[in-house]
Structures are given as structure tokens and as C-alpha cells.
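Just below sit the structures, each encoded as C-alpha cells.
Just so you know, all these numbers are worked out from the coordinates, no wet-lab data involved. All of these numbers come straight from a predicted model, not from anything done at the bench. Cβ atoms are built from the backbone, for glycine too; each structure is taken alone.
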Structure 1
Amino acid sequence: MSHIAHKLGILTVSLACLPSMASGTAHGIADGTQLSDTIKSLSNQSLKANPYGLSDVQIQAIASSVAWRRLLLFKDYPTGKDESRLDNPKFFVAATGHNDAKAELVATLDALARQNQAVLCQFPARAHFLANQLGQMGVPHTIDLTACSEFQAFAKSLDAKRLSLIFAEEHPNALASAFAHVLLKADNGSDEDKRAMAVNYTVASDAKDGTVKSTLKSISGKYAGVMEILPYQDKQNDYLVKDERDLWQYTLNLSEAEVAQIVRHIWEVKDMARPYFFTHDNCATEIVRLIDVVRPDGRLKDKVGKIVIPSRIASILVEQGVVAQTQFIPSVSTLRQARLNASHQSAGAVDATDVLLPSRNNPANATPVHRIGLGIGMDERYTDKAVYGLSLNGAYQDLLDNPNGVRPLLDLQLMSLEAIVDDEKVKIKDLTIFSTRSLNPANTAKNNATAPIGVGKAWGQRLKFSQVIDASTHDNDDHLVLDVGLQKGKAWNLGQARAHTGEIADTTCYVLADGGVQIGQVNQGYRVGVGAVAGCVHYATERVRGLVELSVPYYYHADSADGVRSGYFQPSVSIGAQADISRDYAVRLVSKTERLYDNTNTQAMLYLSKYF
């Protein structure tokens, strides 16, 4: 199954670490430790002897060590193209340091042996590591970071004795934050957030770029990743109050020595721009990389795979025993919802000091976002009626997937494929490039109150290829078309919420206006559709969910030929249900009954799905 995950490649997106809509003013401490031309030229001189009198064997042992290579952002072991992920010459002492870890080691040791403050203070993590190596070898040295005033001021500003992973839940109403976000919280070991700092690796997008362009550029690494260092409380308030997103805090079981070395390494890389990809080299992978830097015997990066999304990181850190403590931090909307629930349940008022049961959106408990399913079903149009199906879900979640570990009613899909085999051939039934629907139940506190306009409005959009039936003629032919559409309307939450929580109830119904265009081999090559969609989704138990949806589109394409309809209604009723067998397996049943030109057709499919 890992092979399938690799093949999905960019299908997943993590679009996962799109820049958070919440923002703050970065903590700016001037670098001021640029390498001088004199020191830079050292890398081009031929050194007659190894620095500190080290033997060639000792030099090679350090140069090939995982710890040294990780500090330089090399892969753990040499590959065909052995080079650092950073190509900024300011990140290296040696002229060839970008693709020669040994040359960088020799140049760095030589600079340290000459007591060059520029190199020492620009690369404190490397200097600290090499000081330890020399000490273990019994080699005397004078490496001392206390004289690096600017680095010491930076380290003092963080005052880091403890690091925590902060997970901000998905925010589908803001596409830039739809796939959640993770950052690091640095504090002195106390629980006073007002003194904590946030270390936030994010993408430096261009405000002039639209959503689509920005997304494509981020997927392809056309934007740089930047590291923000700012007061944590400001960042926390942006998430909890402005964006109304719950937070989960995972205190990491790092020693103070490991935390100090991570701070040194952050100093080295914080001003070094590098390509940022939503699928890898993103906010989530940077946190894993920082932990791996100080734990060379560990390989967290190998656990996350080729495609990395923020929610997966929390799960991996918990599984690998890196998390010492977990804390749920409710947003203001969760607290408001708790008050609503309490008033309905006559349980009294709720305020920020009350202890609520954590919401069931802990990403450490989430089902994996990839899904593959094999199905068998029927289609009344075919002679033997039997059809077979294959579904591949790149990311992220639909209304039938297990909601545990994600934002309630999350309906966000990227690069997902559904294919069928009928009595004619293999066909693509759906190829979803991007599809999202935010229901925002109007009668709840989870109604997207962050938007000044459109509070309580449900909306959706889609960009996909779909197999549709052209009901303009008796033939009722099916064709693969490009389907682009928008939805807007309202949703309402029904039923009883879980007691003593800020969760919404288990049933949500919606009514949406729908408009779009389909382009392909349908009559006239296109059809414009307008209509309405109404439905309900119900979470029967923690393992069983169901939905029903009525769609009444009116399609139009100009045609004056006999026996051909230019405009017509093509209503349909869709039913779906899923039962979870385990965290990784589920059974899903979907059906659709549709009115065609002069008859009605029913399609149904039963899938056995595997999450990975």
C-alpha cells in the first residue's frame, strides 16, 4: 500500500500547509553575521593538514555521519546527486559545500581552529556539534559560543527549555488554511503562554496571485518557505479568536540539551529561503526535520512518507513516543457552541474557565487521508447490469469518511479518482481535481462567523471530470465532461450534541443553489446547469454515517433539431452510507437514481475501502 501512496505523488496535497490566514508580526533580530570575503576565500585555499590535527579517517567519519549531514540539509546517506536542499552560498563555508559535506566540514573546522567569530556565530549548531565531537576524541579546542552576542540575544528571546507541536485544525472557509497547519511553540517550561514564542515555517506567497495560481505555485515549489519567529500568544489568539480554529498542543519529550541545539539550528536556517512544496518540504516536514537533527539515531522523516500533511505529523509523533503530553485548546466558537449545548441540555452556563470534554478532532486519532476501494455494483442501462469499481482518494475527506480527528462536516477532496468497468469498457466515472463544501450550519456557533459577510452561509465549489448522462435525446448516452460549478445556500444542525462539549449535533441538513457548466462530448459540446441541491448527513454512531441528497438541475444547450431537447430537468436522488470496520477499513454503499429523457436509471456500488 506504501507503493500506492508513492504513486499518488502530488495527488495528495497537503495543500496541507497552505499559509494560515492568521498572521502576526515576525520577530526580527538582525543576523549581522555575514561571512566576510576573507573567510569565504579560505574555502578555496588548499589546506596542508587537517584542522585540529585530525586524521583523514576521523574527518571522513564526521563528514559521513548522519548528524553532520542533517545539519547541512543533506540526505542521511550519499546518493547519485549528493547535495543539500539549500543552495544559498551564505549557508556554507566551503565554495563546494552545497554538494560536498566533507569539504564543508574541513572548511568549517579550519575556520573554527582560526577562531573566526563570523563562522562560529553564524553556525552555532555546527560549532556545538563539532565541539562535542572534538571533546569525545580528546582533542583540545577553544570553541565558545558565549561571545556570539547576536545569537545569544536570539536564544534569550526564545528562552526555550521546552518545545511543543501546535496543530491548528482545518479551516475550509479559507482555502489557504483548508488543510490545517502546524508550528512549534517554544517556552521556558512554565505554562504562561504570554512569554512563549512561535516558530512558524510557512510559505511566502504573493498577495497578487489568485487562489488557483497561488495553489499551483505552492505545489510546484515556486514560492519560498520562510521561518517566522513571533510571540506565541499573538499567533494563538489569531487562531482561536480570529479564525475560530481549535488547537491541539503536543508537548515534545525533548531534553533541554536537544531543545538548545534545535534553537542553534533554527538560527542557522531562519533566514535561508528554500523552495516550499505543499506535498513535501512544508510546515510539517520542517518540524520533523528539526527533531531528526538532534536525534540522528531516529528517522521520523522515513515515517511520514513522500506525501506529508499536518494532521499526519501529530499521529506519527504520538506513535513514535515523541509526545509527552497532549492538550486541547478550544476556540471561541467551540466555547460558544458549548454554551448553546448547555442551554439546550439545561446544564448551566459555560465560560472559558470551565473544563470541557475535548472535541473529537484530535488529529492523532484521525483516519489516514488516502483511500483505495474495490467495488461491485449495478447499472440498469446495461444488459447484465453488473459493474465493477475502483476508487482512489488522494485527499482529504468527504462526508462519509470517519470524522474522528478532523473538523466537523469537513468535505474537501483533491485529486481523487473513481473508475468503473461495465459491459463496454473501463471508464473514468469521476476525476476530482478539487472539490469542497462548507456547510457552516446557521443555527450553530460553527457558522463561519469570521466572515463579516455571509455568516451562516453554506457554500461549495468543484473542478472535476465526471461521467454524465446526456438526457437531451432518447439515446441517454454517457460522456466524460469537465464539470465546473459553485454552490451557495444554508444549512441547519439538528439533534442533540454530545454533553459537556462544544461539538455540534449529529445531523445536518442543507439547501443549496447550484450553478455550473459542463464541457465535453454532450450535445453541442456543452451544457449550462442551474438548480438546487438539498440533503442531510447523519452520524448514527461513531462507526456509521449516512447521507441522502436530492439534486434538481436544469440543463440548457441551444439545439433546434427534432427529438432533441434544448432545456430539460434531470433530477436525481443519491444515497450513501459507510460503516467503519476498523481505523483502516470500511464498507461504503452509494447509489444514484436519475430521471433521464423518458425513463429512470439506477446505479449502485458497494465498496470495501482501505485507508492508508
Structure 2
Amino acid sequence: MTSRHAHLSWLAAGFLTFILSLSGYVYYSYQLTYKEIMASVDDKLLDAALSVQHILGPDYHDNINDLNHISREEYLQKSKQLSDFTKKLDLEYVYAMVMIDGNVHFSASSYTAEDVKKNKITYFYDLYSEATELNKAAFYSTEPIFEYSSDQWGHFKTIFVPFTSADGRVYLTGADITIKDLQARLNTSMSQAIITSCFFFFIAVLVAVVYIQLLKRSYGTDSATGFANHIALQNTLRKSKQLHLLMAVIWVNDLEDINSFYGTKIGDTVIKRLMMRLKELSGDNYTLYRLSTNKIVVLTQDLTKTDSLEHMINQFNLNTPIIKEPFIYVTLCTGIAQGNKDLLLENAHIAAAQAKQSRHSLVRYSDSLHKVKSQYLYNVKMAKNVREAFNEQLLVPFFQPVVCLTNNEIVQYECLARIKTAENTYLKPEEFLTVINRSRMDGQLTRTMFSQCTEKFRRTSIHWSINLTAQDMLDPSLALFLEDELKRYPNPSHITIELLETEAIANFAEVKAFIDQIRAKGVRVMIDDFGTGYSNISNILKLNVDGIKLDGSLVKQIANDADVFLFIEHIASFTKQVNLLLVAESVENKLILDTLLKAGVTLMQGFYFSEPQASIEKTSKFKKWPAEQAI
């Protein structure tokens, strides 16, 4: 959903950008058109003013002395020619002017129909009393002059072009266009720009609508199969008016192996064929969704279809290859749940996971699976607690002594992780170690514990041990961390690293290299929980460790099981012969202690001596620290 919201946000941002760009385009178009219109008007006015001279003739202004320079009939003929010319150019007036004694007079002028109607035709030598200073200045200019002016005839944009007659008189030809006409042209331009913009806006909206529909469809469709996907399923559940629904989550067990062997293209083909078969079996009563790479959801609103849904899945022929090139068969695990739509997917998934774990083909979600769901919630809560413990430095070491029964002396402390809670209690490893392992925080745990322990024991002669996992040993960055810490620690030989037997043998080559590297720094290495895994003493010898620690489950049985006693007695004898240390953990009572002594074990730890404590001073009655007895 986050990805979808991101796309929609980008779409909204893009649409806003488009609107702003469109507004900018309208403004730019108006400005561009405005400049083009004004340039066109200026050119038209200039052409019109220049044409006045040609219409009047080159000698029209020669030797003008008084009113009688031209007859009225001849003037009206010229005036009509100018008026017809003006009409063709869609201008208001064209004219000619002369200056006499500082006053401007018309020497020729066009007229409009309104002028004729109101008897306001301009005649030869009429005084132009409204001449502006710029108008008069034009008589002294060598270039055309433009101006905006108002007079009894209206509001105009005007051009004045100076000429000189044969007798040396300066006269002007001019042309006017009304501001009203000019504004009309600009308004027309603006309207065209708006219409064009609206057209593009409509096209953009249409494209956006189509794009959104295609986007919704693509978001809700699995591209590999063409069926609806998990997004479509979430939308269906959210929008469903029916509160209670029926769902099956089908887990394709073999798909990961198929993908890794044949490639994802074949894997997608398998899922597509499987969904097509299920669709044929289910008909129109069910809707199919591809939930993830190897999971399919079948959904219906009909709660009475539980048996029918189960029957449909059970009758699916697993003995027929799902595809024939290559021949591929699949097996399925299915979880079925019905009830509240908000919990439906989670419950069906829990049932499917339970089916896979128990190797059943189908499991219905029931009250018995609430414990599984509660465990999920507990894991989530514990993961949060673990993160807070690291962030707030609530992860601390506890210490449990290892005792030498030969002289009743503490020879070493095992450092065990605890998490301090808000209630000032401490969580034990079995409550949080699984979450740490699943969260891949083993390295962070080891770094935190190792740093705290080196800081605590740096200025003492106390021997101590700490547990490492296979993930720790295979992490190059952790190896560098330990190397750096050991360089600064005054007595690396006082440190013992404990490794699980099963993990050590399973990663033999890597662990052997790690052990050689760490022992070269003076650190001792012991194999923990010996007797639970491979229990091959020859492998242990090849690892070149300093000792082994017997698994607690064996130690607890030594007093009641003769075979266990013989096994431990044999191990004790053998370790003495090859000069390996042997420690027995989980010593809980005196009977176990006495039996271990009979078997030849003298190094022990367990609740009989002390539970793990936050301070070494609280761990045991054994107070003396003999350096010579340190293991």
C-alpha cells in the first residue's frame, strides 16, 4: 500500500505541475501573442501612414499657402480614397498634417460612417487643436513616432511619419487604430490561448483518468498470471459490506525449489496453471488471488461453502503434472478460515502455516490455533523489547561460577545475557534468544556482552567465558571486532569462548579457521553442549579446542541412567588422557554432584552452586580466587 500511495502522490504532484505549467503556458501565450499583435499593429500603422503619401501624390503638399490650395471636390475625392483604404485595413483613420505658426492643421483625412452621420468630416486646413506635444515633436523627428492619445474622435494608438515636400515643408502622415479594436484583438488572442489550454487540459484529464484506471488495474493484477494480487485482495476485504467471509490460503510447497532449479518463468507458469485449474473447479462462486510468490487465496462471501471449498481443494489431482514441459508436480498445504474480514487473512495464513508445519494437506482455523496467534503477538512484542534493550542499554551480563571440586574453588565465571525490564526484573535467555536469532542480532548481542565483560574484568585476574554462535563465527566484521578488543585486553588468556557442538561441526572449516585465529591471541575455546549433536570426539579433537562442556540434559540423567553414567565416565577418562578440560553444567543437587565425582568430573556449574547473578559477589559461598586453579 505504501508503494501505491507513493505512486498516487507522484501522480498528484505531476497533475499540479501540469496545472502550473498550463497556467504558465496561458500567460506565455498571451504575452507572446500580445507582442505579435502589437508588432503587427505597428507594422500596419506604418504601412498605412506610408501609403497615405502615395494616395495623396508626391506633390500634394507642395506650396501649401492657404485654404484654396485644393478644391473641395478634389479634397473629398482624396478623402474618400483614404476612407476606403482605411476600411480595407480595418483601421480607424489615416491622415496628413502640416504645422503652420506652431499650430497643427489637417491637410487630408479619412472619415468614418459615424463622422458622415454626425457631420464631423475633417476638411483641408482644419485646425487640430488637440495636438499633443509628441504630435508636434514629430514634425522635428527623422523617425516614425508612436503614441497613445485621446481626442474628440476617441482613444487611439497613433503613428506619425515625417516627410518633406519639394518646397521644404515638413508634413506628417498618420494612422490611428482605436484602443477598443486593439483590446478586442488581444481579448481574441487570450480567448484562443484559453481555448487551447482548455483543450490540452481536457486531454490531460482524459489521459490522467485512463492512466489512473490502468494504474489501479496494474496494481491489482499479478503480471505473471493475470489474476488479482494481494493489493486487490486488501481492497476487496476493505470495501466488502459483508463483515464475515470465507477464505483459503493455499501454500505451494515446491515452488521455491522449482524457481531455483528451472527459473522464475517456469515457476510463474506453474502458479498460473494451478490458478487456472482452481478457477475451473471453483466456478463463479469464488475469487482467486495470488497472495505472494508461492501462496494463493480463494475467497467467497458464502459462509456455507466451507465443506465445498475443502472438497474442491481435496479433489485437486496432485498425481497429474501441473505442466508437462518440463514435467512438474506440486504439493499443497491449505489453511481455511472464516469470520471477521479484518482477521480473516491472518487466521487463514496461520492455519496454512500450521498445515505446512504438521505436514497436513489442509487445516481449518479453530480456537486451538489461538495459541499460535498469541505466540506471534508475543514474538512481535519481544522483538520490540529487544530493540529497546539494545537502544537503552538494558542488556546486561549475569555471572554463574564454574567450581573446581578438587579444592572447592571458583575457577571461572560464565557470562550470560539478561534483559532488564521496566519492572526491574530480568528476562532469561530462553525468553528472547530466539527473537534475537530470527532478527539476525546475534552479532549485536555478542558485541554488547563482550564489551561489557571486558570492561568489568579488565583490571582483575578473573577468568570468564562467553558464548558465540555460528553466525558470530562466520561474520568477518565480528572477527575484526574481537581482534581489536583483544589487543586492548591485558590478559586474553583469561577469556574462554564457548561454541555449540552442533554449530561447530556443521560449519567445520569456517569454525576451525576461527578457532585457530582466536587461540593465536591466547583465548581458550571450549565446545558447549557436548553430547546432544554429532558427539564425535574425533571431530572435536580436529578443531583443536581446549575443552568440552557436557550438555545439561545428559548431566541431569547421570544419577538415574547407567548408560549416561558410563558415557560421561568414558568422556572424563578420555579428556584426561588427551589433556582436555571437561566441565559439567546443570548441576542442580548433591546427588548429581556426587555421581559426577564418581565418573571423574571435577569442574562443575549449576544451580546447586549458584544461579546466575548480576554481581559475582552474590554468586557463591566459594569466595577465594586461586590463580593457580584457573582453567
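Identify the structure, out of 1, 2, from whose coordinates relative contact order in percent (Cα under 8 Å, 6 or more apart) was calculated to give 11.
Computed on structure 1.
Upon calculation of FRET efficiency 1/(1 + (r/R0)^6) of positions 244 and 300 (r between Cβ atoms, R0 = 30 Å, to 0.05) from the atomic coordinates, which of the structures 1, 2 produces 0.45?
The read-out comes from structure 1.
For which of the structures 1, 2 does the calculation of helix-only ellipticity at 222 nm (-39500 (n - 2.57) for each DSSP H run of 4 or more, over all residues; to 500) return -6500?
Of the options listed, only 1 reproduces it.
Work out Rg/Rh (Cα atoms, Kirkwood Rh) for each of structures 1, 2, then name the structure with the largest result.
That would be structure 2.
State the single structure among 1, 2 that was used to calculate Cα Rg over 2.2 N^0.38 Å, for residues 164-459 alone, giving 1.84.
2
Figure out for me which of the structures 1, 2 the number 2.8 belongs to, where distance in nm of label points 7 Å out along Cα→Cβ at positions 252 and 580 was derived from the coordinates.
Of the options listed, only 1 reproduces it.
From 1, 2, which structure was distance in nm of label points 7 Å out along Cα→Cβ at positions 188 and 468 = 9.0 calculated on?
2
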